[in-house]
Structure 1
């Protein structure tokens, strides 16, 4: 082992390989040495194969297993890492380095409860206290463990000797809002505390010299839950933006070509920037427009904040002029600035910290927010909000008060959305696991993300279950918010029988599976007040009726807008009681349900691949550029 360590330290690859050739080729150590050799050279696949062999030759050797864990981690074979870590810990439960690795992998796989459990064990064993505490803050944010988050923030502040990181965790401690809404009273109290703490922070002498310190999984959620409260967020998000500008002057950057901007004779240079150019609702909403913008008028740049290798990501990358940003904001802004953009479009400000911080910079003379997150940015360097008359309240004077940006209302859908049926592997069909278990029941499917479940939804579910004694309400279990929603319903519903008539089915990214759930219901319930968008489009594509009650803000008006586009109005409720009546009729009147389903199936093609949206994006972007 000492000889191997010598070669590892000196990186003498020639000497290392010559040494290995002197070893007994039948020995486990020969394969282990070659594993180390290839691992050191960064040839992880070869290293993996050698570590597998030596581990099979000696299953009891934990050093071999440890190296196999390391190389599987490098190869992102996370399921194998979990299996190997568990095997290792069965032999040596006290190895906190392996337990920490297991927690890390669970975190990467978004298995947050398991990650929380193992990081907490590491912390209790005094292993990597600072790192474990920081990880637990992040996990508490993702899991909605607000009380624990405040504790871990304070612990981190006491442990760190980095003043800027101390500032960041003080901000997190003061501005965290519980994403799990329990009551209207709790929502109002949380917002009051948030606003008061913003005022306190604005009075403090806090400075962050490096904007990269602000980029972290939990950061985006400091204001994220506000959007689900059904309250105008313009003023509070403008104040949040003011705080970021004050504490981190680096984000107040102005690109050189924007300081004294001069129009040019060439094509208009338009960039779209996102961390969600992948199999995600944001990409589905915006990719058609990006692909079909007139290349005779525009040079289009797609700017990836991060990149995955799924089908949609590859498709968008191949639109041309694709840029992958460096993780550092300082380097990333230089990359964007080098494009000398005339227009920069942010499809989803508020869902990712990097794009949120970039939006504070002046990287193009025209900067536009779109409705991927369905809320205003509150950022004064974002000039316009691209929306549709179909989604906004009729009175423009009222609608514009919802935004810090200047509101643009297109006549079209504002999206070229590809019909989701095209991505199904099989002909759409019901889910037999649902229909067999719940045979002869009226299945009401509410497929919105559980984070959208406002306390008002509890009233709607209660009224439906009271009115329809044969009702089953089926929801999607996201693995994080189910327990909270279920506990809230238990407090609201009148009996154990009522709670037994609510059920959850595990979430899946498989479009065939999701479609089978929609088809298994007699009626789809749109969430209120934050409604559905992509889920409603997926339902309409297969002719499923969705009951909707439009909210006051854009995030509760997409389904309403789709019905307006189709010219179907009898599934748009006037109030909660009307919503319940419409849902009941759909569930219990088969002829009515069949007729409206046929009408939706006949008229829904107008919602997909809408070229009017492309034409309007073309004309509006050109108009904005000309007006500079």
Structure 2
């Protein structure tokens, strides 16, 4: 909103059963305005501008989503208004049970601002949280001044303006944005190609399944030419059978860049999920280079997964390359949908938006986890590495981690360095842990570790951790989402490490992989895979077979209590100061999950001749009646070092 002549857009219709009984003979009708031509009815039947869906029955608490794609006529003129109407009818109600209307303005030329609203989940569960991401970007060649974003809080949501929203909004009372209040963000001037991202981690009120949460967003600016009015709608459904998350390997992106969409889903129900199908709808502006086992057609990738056992989870990836013609300020929005027998028409939906920038940002950010899946009641080590790969210093670097509902950690004993923003020495669900890293010199890296405790959540649940990185004159905000699964009956343990960290360019070092059988029986058809980062060349595979940066060991059978150690020797011949070299490994075996264990380890690349390159740490473990650790710190430089800790 608004639209121009000859523009294609989508009408979205959502409806839910909020009654205590089955709705029968359900019919949905959309009355389209003159001035548009239907290009896709979304499964409905169209005649003379009227689209009809005969939905049959709708169970208690269920909801449905329908879409109509249209193109505006070439003869439309600025100032016209396109009003659409939707009507819902069913047996036992009124002649027309529900009516909704929506009006769009016609303008002479596309506005300079693009606005995208995405949600981490749809439907959502009452009493839990949903993450809204609002992206505003300037895709024009001129700056846009006095940009203001306003979100009117719906009755079903609330959030703290201090701990649940980033950046902080104005307009809310008593530190909480409640129903009906207007949360506002003054974004000031957006330069050509610049984007700003707002995140809101909202709490869903105690509302029944079938209710819809409609959130109006209004964007204004000086000389914008019109007001942008958007409405985001999600449904409430408090008996989900599965969990779904969508993320990307990088943010933002540039033209001609290759990256990966990551899709995770798990069975959180008490029974087998059957006829499971996962769909990814990719944005225009990307070309698929690897479907990760799915089938791709016209920007839609489909995986027919069959059955998914109780507590199991699956991970899928799509590798894409952005088109050469993309321009700064464009927004690439991807959507994932999960369906299975016995659930709703679409059981889970997740969205993810990426900003396009003109040049790669100076900061690289990598998030790794020591284990995936994780076990409830145990710990998982998060490592966040932020490095400056540019030739200039980057000032006022700040890292923010929003603690998900399934994790907690002490800000004094579980995190290094200590974060701010947590209460009573513990970082709990929904709180924002922040680290002010100040200035990162050219080639400098900083590492944050968080040893988080996994709450008592059932297998199949996903833990999605948002990380936000800002800096002065960065050009955009870096927003990443790390997702791991919970599985409390693991058969094996897997760990990764490296002989040196950090390394310098052209240095030889070793990645170390260890795994052990923690089950009560022999593990069969055991296979270990290591995925090497770009920037290194393998010099010794340690008995594995290497191809295109992937090393595979076919281990056969591993007996009860046995452990295996593997090593890969590499040289960092393609790395430069500020790069991050992340190794990922996967362990699979018969009778377990598709991938039974995942682990990651990141190695930073330091400047040649810097202090980090002059130090060596040696850790030796010896076993007697217990384990004794000896750590030695060696300095190979010719100058004294102070404040070594």
Structure 3
């Protein structure tokens, strides 16, 4: 097992074990680790943060980094830049290469990462790379015309050389400035109906070449001072995020520019960057729309607004946050029309659904667990919706209320006004509740009180843990007595969200069993596993994924398991006993989804299952 290395994410401030988290694909020669909560790497973190991370990083992480930096072949680096390979896939191939001595290109084909024809194309590109300095003779003028001169200037890109067909794809080399500008890459792919292959050049060089082209072609002026109608821009920005099924919008500032990123299917994509001068007026315009105080910029604020698209209504939960570069803004997008799901539609197996319904008939605590941003709130609201159809008296203590539910008495926690979770729980004791939903248990006092109330009412609560077994361990570590745990908890769910393969471009990808074993699958699993992947199409914006699905493991606390908890048995022994009774962990559940073509082995690796 790799040495644990717990760090705090510079973006969401969550703590995670970076030893088991995956590498980003921003720069194949110098990648950083992805936070499993916000899925943000630290490529854009401060130099101080990076220096501190690498200073104390364990040998295993340092070795993997050096393996990537010292790789003599540039083939893997080019493939990662072209979004045909992830950094994790490159690391896997490098590890196998060190054991077998095979060429990287051959391994990429064996692993199912690329086709033979694609390998041949990139080998030629590797052996005959683009010139260090581009000239007008290198430019693909028809491609410039299709993209539009204004687009090329605004995005600082130049397509060069002629596009080439290889296998089922058409590849177009493109000079770019920004290493992680996925949005521009996607737009180029869509406008040119090709697969862009990025090569990075200096910003001034690209701008100078475009200006030179402008003078020769005598076109209209390319450089226009950017003027923004901020209210109109915000409306278009929010609508664009909604149409692309983004779950979040992040407006962030650096020393020199503002960047806007969308989180789509759990992954962040940069969609726009512009001058720093727009930061204050843009944020003030958003504050005004969300009914915030524009004069406050040193403290976090929150607000809401509702937008409509066709028949759907979307709630935008907006949070401001101060930083050394000025305020940043995060927007959580909730499709009010679709957020409330039926319990039988969230992805539970038939057995899990039946067990959960039985657990909801009697007092006891039902814990919905998982890392942040993995769909636990959706599951909790589906349970509340199901209970609301009964004659039970249901209360909630939430921060914040995500959506109103008919026949449910919902309360929003407001600590500044003296209304916290513990106060709420104590007050509800007088209301004779049948069910209480507690959106968080932030302290041992709240946890113990909720568990005590579970002896006479159904308690539903969210808890941050990596597995069902870890829920028990974490509650013990808080100081909760084993007897209280055993007597109060009736059911535990742990879940993850994985990206779903696009149905329009899904294909079977043959991979040898020996390669699958190197990737972490058992010999038995590797022998029978059928692998699918999305090749990329217009439906999925050439990503290969479209939407996400939930994976669930669930633990029904039987009398035998409760007895083991009282006897202080470790969670590994408890789960081992549950496996004999039919318990399926996330590892097995994910493999089933891979076998059925719902998700990929890359998602399996990303979750470290």
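Given that helix-only ellipticity at 222 nm (-39500 (n - 2.57) for each DSSP H run of 4 or more, over all residues; to 500), derived from a single structure, equals -11000, which label among 1, 2, 3 identifies that structure? Only structure 3 yields this read-out. Taking distance in nm of label points 7 Å out along Cα→Cβ at positions 13 and 493 as the criterion, the top structure among 1, 2, 3 is 1, with the largest value.
Values quoted throughout were computed directly from the atomic coordinates according to the rules given, and no laboratory measurement underlies them. Note that the structure is predicted; figures quoted are calculated from it, not measured. Cβ atoms are built from the backbone, for glycine too; each structure is taken alone.
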